[in-house]
Structure I
Amino acid sequence: MDLRSWYDNLAIMTKLYPGPIIDAHHHLWDLGLNRHPWLSPVASGRSGLGALDPIRRNYLAADYRCDARNHDVVATVHIEASWQADDCVGETRWLETLDKPGGVATRYVAHVPLGSPRAQALLEEQAAFERVVGIRDILSWDPDPARRFAARDGIMNEPAWREGLAGLKRHGMSFDLMVFARQLPDAARLAAHFPDQQLVLNHCGSPIDRDEAGMDAWRSGLSLLARQPNVAIKISDLVAYDHHWTLESLRPVVMHCIDCFGPHRAMFASDFPVAGLHASFDEVYGSFKTIVRNLTLEEQHALFYGTAKRIYRL
């Protein structure tokens, strides 16, 4: 029996979600272009992710389709992959040149540095591409320099950055919000200040501190942010900070996200190939399907398909 037949039979026997999937978060890259500095062989790794060597290779639509072959992925959302910062529109132009079979990269969340004096002009350029429906400008900052993605703390509170964020509404774009758990209270205040702006929290709010105090802070911060009705959550890359994961270690994280936001403001996503550092695509989506198997089919459909379809205008 081949793997696909085995998986189909397993789904029938265990009553796992049988429907279509929109993968709401993944990346593509061609390292031959030298446009992803963080994946350069001489770049230092990020301590939360572990060694990056396994993903220092080209990852294109055919590679994604191969990884996802055992699941009914009908469309995907490509999320900016930290392309060279001074050429953010270049990534979108490159995506437009790719062969993207089977619904891969049907929509894009592009990058614009929202605090830049050129933010509004760059938003205009990105909005000219039909597939661009959202923007991401990573804000994740931690006192530990090895963990940092953003240049400094508190960017989301800066007037120039907020002015840039305000420009998304004119283009009907969502904003993908990537922060660490310690930043969730600030994110809640940001969401309250922009009640008409759709925000999508990435990677469950990045619970990087796995001790009891760290997880308590993550749980309370997520509950606080979920009170803002303009925020949705992507349940994605659970293994980024849980390298020795088990189904039982993932379950409480997934269910807290769903308990806070509800199925209609939550969506599953792979974060491939980054999540591939610690799990296979089958393990990622097999875990999702197993964890929510006791939810109603309508709730599961929202998590795997409906929420992403609505928010990313698929």
Structure II
Amino acid sequence: MRLEGIHHITAITADAPGNVDFYGRVLGLRMVKKTVNQDDPTVYHLFYADEKGSPGSDITFFEYPGARRGQAGAGMVHRVVWRAASETALDFWQQRLGAERVEVERKPGRLRFDDPEGLGLELAVIQTDDEPLVSNHPDIPAELAFQGFDGVRAYTRNPLASRSFLVESLNFDAAGDSEYEARGERRGSFYAFDTVDRPGTGGAGTVHHVAWASRMDEHEAWRERAATGGATPTPVIDRFYFKSIYFREPSGVLFEIATNGPGFTSDEPLESLGERLSLPPDFEQYREEVERTLGPLPNPRPKTPVS
């Protein structure tokens, strides 16, 4: 069994409208699902991805209005890395982000920047046979758009603490002492460590968990492998759009293994993903109350009037 790279990455925001503006308008990702945190349906859970809502492109956010800024430390992901096609793409993003007064750090093949709440982001020129996972945006040519995740970097006190678990239990491939790859038949993503001693503090601008993609028929077997390797996985939880298990790997980072289906078109057609508040069937009875509680959001993809 092999995990198909990253399924999604979930972070925390204190400002859902600002989050929509940055990830939807500035970065050009498609909002593919506007729903609620299933563990706390009083707050938004926002999903941004490629045009089809594909696993491997999906960054999601829990909104906790007024949450204080967090700081990544040992046991936390501190940087999300997307793929780009070329240095020309990096030129485009350096200019676009600069116009939005976003500070960037440019190195050959790489562009680093933070989102408005301090979450570390990076765009890297990567040569791969993986399908580019691109969203459509009127201001961003497809050949310059983000192409899905390349991987994440996490902080740890000891880069070797997770090695046997990642390699033997989760079938990651090791590349040196601090970098690993999960690669299946269709995609792959890296998972890398940087060493720090400081503890982390969760909050706005931090990653809550990273999810790895599993085939539907292998999900229960992955749970067994994680448990055998010494983790304490949750029971399988049905999130409607996918099924999930959660556990912490030995360095403390919260992992999820999520199935590649059923997907975001389970309750909305592809052409209108993310345009309305979607509630899983068990939450539909609370729609009126939920809609009163949640604040309004900007439309990240307004329709152009027909002349």
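Bear in mind these aren't lab numbers, they're just calculated from the coordinates by the rules spelled out. Small disclaimer: the values here were computed from a predicted structure and weren't measured. Cβ atoms are built from the backbone, for glycine too; each structure is taken alone.
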Worksheet item: Taking FRET efficiency 1/(1 + (r/R0)^6) of positions 130 and 242 (r between Cβ atoms, R0 = 41 Å, to 0.05) for each of I, II, which is largest?
Response: II
Worksheet item: To which of I, II does the computed value 2.3 (distance in nm of label points 7 Å out along Cα→Cβ at positions 146 and 266) belong?
Response: II
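When FRET efficiency 1/(1 + (r/R0)^6) of positions 170 and 258 (r between Cβ atoms, R0 = 25 Å, to 0.05) is calculated for each of the structures I, II, which structure yields the highest value?
On the way: I: 0.15; II: 0.95.
When FRET efficiency 1/(1 + (r/R0)^6) of positions 170 and 258 (r between Cβ atoms, R0 = 25 Å, to 0.05) is computed for each of I, II, structure II gives the biggest number.
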Response to the item:
Value -3000 of helix-only ellipticity at 222 nm (-39500 (n - 2.57) for each DSSP H run of 4 or more, over all residues; to 500) was derived from the coordinates of, among I, II, structure II
Item to complete: Compare FRET efficiency 1/(1 + (r/R0)^6) of positions 66 and 90 (r between Cβ atoms, R0 = 41 Å, to 0.05) across structures I, II and report the one with the greatest value.
Response: I
Worksheet item: Among the shown structures I, II, from which was the value -0.35 of log10 I(q)/I(0) by the Debye sum over Cα atoms at q = 0.16 Å⁻¹, for residues 210-249 alone calculated?
Response: II
Worksheet item: Thinking of I, II, which structure, once FRET efficiency 1/(1 + (r/R0)^6) of positions 138 and 186 (r between Cβ atoms, R0 = 25 Å, to 0.05) is computed, gives back 0.30?
Response: II
Worksheet item: Out of I, II, which one gives 26 for relative contact order in percent (Cα under 8 Å, 6 or more apart) as computed from the coordinates?
Response: II
